[in-house]
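Engineer: In what follows, structures are represented as structure tokens.
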Structure P
Amino acid sequence: MSHIAKSRLTQAQLDAHWMAYSGNRQFKKDPRIITAASGKYYTDLDGRKIFDGLSGLWTCGLGHSVPAINEAVAEQVKTLDYSPAFQYGHEKSFLLAEQITEFMPEGLNRIFFTGSGSESVDTALKIARAYWRKKGMGTKTKFIGRAKGYHGSSISGFSVGGIPANRTLYGQGLESYHLPHTQAPGTEFTKGMAEQGKERADDLLNLIMMHDASNIAAVIVEPMSGSAGVIVPPQGYLQRLREICDQHNILLIFDEVITAFGRMGAKTGAEAFGVTPDIMTTAKQVTNGVIPMGAVAFKQEIYDTFMEHGGPDYLLEAPHGYTYSAHPIACAAGLASLGEIKRQGLIERVNNMSAAWGDSVHQLKEADSMVTDIRNFGFAAGISIAPIDGEPAKRPFQIAMAMWDKGYYVRYGADTIQLAPPFTTEPAEIDSLINALGEAIKQTE
């Protein structure tokens with residue numbers, strides 16, 4: 001019996017849904033339908049247990065169906081299902097904002113709520129531009145991103161993003177320029193941060209020389225590039241970016257939609273790599289993926305600038321926000337999710353297990369000659385796969401499908417396989433995941 005028949009979905013129903021970031025034509029020939037999730041496992045139409053090797057989409061570090069989150073959401077639905085986001089408030093948004101600041105580096109203590117990572121990036125970029133206008137420097141409008149960077153799917157996100165497949169179809173975006181990525185030749189199969197490559201940050205000086213700091217609002221980078229395949233910064237690189245931005249009066253934005261709240265074995269990527277940005281975008285793990293939500297952390301000076309130049313106190317200091325900003329149910333989920341991360345000591349657990357995780361992942365170097373690079377940090381890893389001429393994404397797709405058949409969900413993107421297991425993953429589960437991936441790579445064309 002086909003998966004279409006088992007799912008009781010008609011072809012018309014399948015066709016009605018234009019799926020996000022999916023090969024719709026291939027998927028709808030033989031749908032991979034997930035029916036349930038619990039702990040570290042999904043269940044598919046056949047009743048098979050599928051190990052979640054990417055924590056959802058980098059979202060579910062606590063695993064699935066977490067009782068504390070389920071109970072918090074259920075109680076919130078019964079108590080206050082929705083509250084207007086503009087001009088009125090509810091208690092949990094303020095409680096969650098304070099809770100988030102406890103995870104932030106010192107000074108990032110003003111939280112703006114969004115509905116997703118893409119909205120968080122859009123918020124950060126808009127506020128960066130507005131900040132300079134409030135400061136009387138309205139020419140500072142340009143942005144600098146980085147090659148292989150991913151900053152969501154909004155028009156601003158793809159503009160500062162640096163993954164070609166996400167940009168070329170859509171034409172002109174915001175005026176933005178790009179630093180080179182940090183995946184340097186000679187650093188293949190490095191465990192953690194490479195010793196060489198810091199000098200790549202100095203390319204920012206060339207862009208500043210070309211466009212002048214008086215025209216540049218912000219530099220935005222992921223501390224660790226996740227969607228491009230876990231590209232880890234070299235030692236000293238982020239510190240050098242911070243130094244250059246300070247020297248030239250440019251804001252530094254860290255996109256931590258993937259790296260915040262434990263994935264790096266630290267509260268944030270900023271903490272893990274020892275650099276504090278002016279603005280930090282977050283989402284995903286803030287609610288453990290249960291309810292869409294994002295949050296942007298700003299340093300107090302940015303917030304104070306808006307308050308001081310806001311006019312009469314009944315006026316809007318920043319005309320920006322979303323219908324679902326600080327949604328009550330999302331706030332309840334966020335409080336429970338961050339509470340469980342602290343209660344279970346999961347950041348410390350990830351930090352303690354990250355070396356063993358890296359050792360296990362790097363065993364794949366011996367799996368097959370088509371493995372051309374492996375990168376890891378915290379509980380994340382990217383494996384580069386030698387491309388077929390003209391079809392760089394084909395082998396990763398084949399490997400991911402073989403893994404699904406074996407009972408493992410992993411992410412494939414461009415020429416990489418990406419792994420990010422739940423924070424509670426046990427050593428035996430890591431071994432099982434890596435062994436299965438080694439077999440899947442060997443059986444691929």
Structure Q
Amino acid sequence: MSFSGIFGRIVAMIGAAMILMRRFGKNNEPQAIGGAPVIPEARPQGIPTLKMPTAKGWKDGHTPIAAPDLRVNTFAAGLKHPRWIYVLPNGDVLTSEALGVSTPIRSAFDYAIFATMKRAAAVGVSPNRITLLRDTDGDGVAEARHTFLDKQNHPFGMAMLDGTFYVGNTDALVAFPYEDGATSIDAAGRKLADFKPAGHWTRSLLPSPDGSKLYVGVGSETNIADKGMEAEEGRAAIHEINLDTGESRIFASGLRNAVGMAWEPTTGALWTVVNERDGLGDEVPPDYLTSVVDGGFYGWPYCYWGQTVDDRVPQDSAMVARAIRPDYALGGHTASLGLCWLPAGTLPGFPDGMAIGQHGSWNRSTLAGYKVIFVPFENGKPSGPPRDILSGFLSPDEKHAYGRPVGVTLGPDGSLLVADDVGDVIWRVAGA
């Protein structure tokens with residue numbers, strides 16, 4: 001066994017002991033979910049909880065569990081860490097394949113995180129490509145596969161507008177010429193905007209409804225601005241880029257790691273899912289789904305869920321007073337990443353709402369997430385408790401992850417497609 005493997009097992013044993021200590025004398029806290037969640041009092045941990053199931057993958061026909069009246073099938077397998085999905089106008093399905101950006105290891109805790117993530121197949125040599133998948137006979141399975149674009153720098157978000165294909169690399173927004181039906185892009189890209197890489201490295205993209213702008217999710221480098229606010233300049237925000245003028249501005253800030261974005265059609269509002277900070281307890285604070293207003297500030301790093309102050313951070317009372325409370329809590333450390341609008345009837349028995357890919361926790365005593373959920377909407381707002389769409393990604397004893405869902409989007413045939421970066425699969429969900 002390698003040194004990192006041995007160290008990883010030691011970390012797991014120490015982590016298990018700390019988890020037992022943190023559980024001792026109290027019942028497990030209920031998940032903080034919904035528009036009016038009960039959020040427990042913060043318990044600063046010093047050393048945050050490290051608990052990560054070992055990546056196992058899917059074998060012998062094993063699949064996630066679909067909700068009643070739904071079925072799931074493999075749209076494409078044998079990929080390499082597929083993270084995000086985008087459907088081109090001609091129905092071709094693209095998936096960006098990338099592993100996390102390596103960061104310097106400066107402490108034993110940094111190495112503990114690295115060893116933990118390695119067990120979860122979350123670090124390694126990144127493929128740094130976008131793969132095109134084509135269902136040639138309409139049976140819900142991709143028969144054709146092509147390398148659409150490679151040699152990128154940890155690609156994630158994708159968009160196609162007016163013959164131009166946009167890629168959210170970790171360090172830049174890049175534009176490429178595209179011809180409808182092409183299975184690859186060989187032309188050089190044109191850089192439109194620079195971003196600071198590393199930390200929360202994903203760069204999700206969402207075009208404006210009129211196609212004149214792109215919105216880009218840029219996460220923080222650190223947990224709570226550990227290196228100071230100067231290092232976080234331009235981060236923990238959603239950027240708006242005007243494609244006609246090239247101008248870029250911060251659309252909304254204080255969003256620690258805003259990943260998936262979607263438009264809500266009734267109000268036209270932009271919505272996002274956000275991963276909150278670590279080290280305050282299993283349910284403190286919850287990740288969340290929220291509408292995003294132009295110029296809005298959502299609290300990070302000074303406070304969370306409105307004006308709840310994080311005492312670990314040097315404070316700015318004016319910024320705390322500005323902080324907007326999110327709309328809907330998704331539970332602590334669920335790592336809610338994927339987001340797409342699901343019109344009523346897309347899946348049998350599901351009304352209008354948002355589908356959310358929950359990658360799953362690595363930093364709480366009882367694991368959470370590891371599923372695809374649905375939040376119903378009425379009149380432009382969440383209107384009830386979440387429902388499972390796909391579950392079964394985590395073994396019952398929490399020791400193994402068969403998969404971890406990330407990006408979600410509507411497929412060309414009206415199904416729901418789900419990227420699974422541990423299972424190396426794109427799943428397709430439709431009516432039974």
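Engineer: Assign the value 152, calculated as volume of the Cα convex hull per residue in Å³, to the correct structure from P, Q.
Structural biologist: P
Engineer: Further question on the same structure: Supply the structure label, taken from P, Q, corresponding to helix-only ellipticity at 222 nm (-39500 (n - 2.57) for each DSSP H run of 4 or more, over all residues; to 500) with the calculated value -11000.
Structural biologist: That value comes from structure P.
Engineer: If we compute mean count of other Cβ atoms within 10 Å over residues 75-82 for structures P, Q, which one ends up with the highest value?
Structural biologist: Checked P, Q; max of mean count of other Cβ atoms within 10 Å over residues 75-82 sits with Q.
Engineer: For FRET efficiency 1/(1 + (r/R0)^6) of positions 35 and 387 (r between Cβ atoms, R0 = 25 Å, to 0.05), which of P, Q scores largest?
Structural biologist: Q
Each reported figure results from applying straightforward, stated rules to the coordinates on display, with no laboratory input. Keep in mind that this is a model prediction, so the values were computed, not measured. Cβ atoms are built from the backbone, for glycine too; each structure is taken alone.
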